[in-house]
Structure I
Amino acid sequence: MSLRFRQLQAFHAIIETGTVTAAAALLGISQPGISNLLAQLERQTGVKLFRRVKGRLIPTPEANLLFQEVDTVVRGLDHVSQAVVDLQNKQAGQLQVATQHSMSFGFIPKLIAKFAKSRPDMSISFQSQYSAKIQEWVLAGLFEIGI
């Protein structure tokens, strides 16, 4: 089985955004394009990833399990892409910080902004997520700091 990254991106975007329309906008492709990529992925894997209920896509339990793996792959490639941009811009490095949703408001963003101002040579990104996912990202090396 030869899965294409674009299929995984489409699947990831549908789960992340909740709709084919939003996923298409996020990836800059048409709605039929997203639908075709999803259909190809389901056909190749033999796994039904969504139930269609009143025009909405509801992830199946299998989709939720697959999403955990796909999320790591998609974020990993984003990490590599950012590293290339940093090299092109001759930045000293990058710092990726992940916090729990509850901490993404308040002092953490202010602290990160202050640090970014003091280190203009660094690329700094910030993401909020659930604690289990943060731990997975840090252990996989996708984020340097997890709070």
Structure II
Amino acid sequence: MEGFVESSPSRFFAVRLPHDGDLLEAIKGFAVRMGIEAGVLWVIGAVKRATVSFYNQAEKTYSKHSFDEPMEILVCLGNVAKLKGETLIHAHIVLGNGNGKAFGGHLEKGTIIFSAEMFLLELKGVTLNRKYDETTGLNLFNFNLQNANPFT
């Protein structure tokens, strides 16, 4: 079901992520350590190698793509939420190689940091819970009826 939740900013973090760390795990680890249940994140920097995935909407499956070369993080945007009580990082990343070509998709484990800087904005007083959605096959935000679809 569509819907929304309203919040305001709480804490704002500027973070240098660990060299040789896994980018997805480093983001999640920081969010867990800081007790963040809802947030928005941005990352720039470079990786030694990367793994991204693409969601096939017709088949409702992900296909992974790995790049075993140094690449720049042109942009990485995402959010911090909860799925079945566990912290879930949902992030999309666009990477550029030395030839000026760009590749992107869902950030996956196996993306190894060369250098990365993250901004993380915690949302005050809310938890973004996700739930499996039959229509899309994805774990989407699950909002309650009091904030029903404002688009209808």
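What follows is calculated from the coordinates using simple rules that are stated; it is not laboratory data. Just so you know, these numbers come straight off a predicted model, no measurement behind them. Cβ atoms are built from the backbone, for glycine too; each structure is taken alone.
One of I, II was used to compute mean count of other Cβ atoms within 10 Å over residues 44-51, and the result was 13.4. Which label is that? Derived from I, not from the others. When relative contact order in percent (Cα under 8 Å, 6 or more apart) is calculated for each of structures I, II, structure II gives the greatest result.
When mean count of other Cβ atoms within 10 Å over residues 12-19 is calculated for each of I, II, the greatest value falls to I. Of the structures labelled I, II, one was used to calculate helix-only ellipticity at 222 nm (-39500 (n - 2.57) for each DSSP H run of 4 or more, over all residues; to 500), giving -2500. Name it. Only one of I, II returns -2500 for helix-only ellipticity at 222 nm (-39500 (n - 2.57) for each DSSP H run of 4 or more, over all residues; to 500), namely II.
For the structures shown (I, II), percent of Cα pairs over 17 Å apart, for residues 36-99 alone is largest in I.
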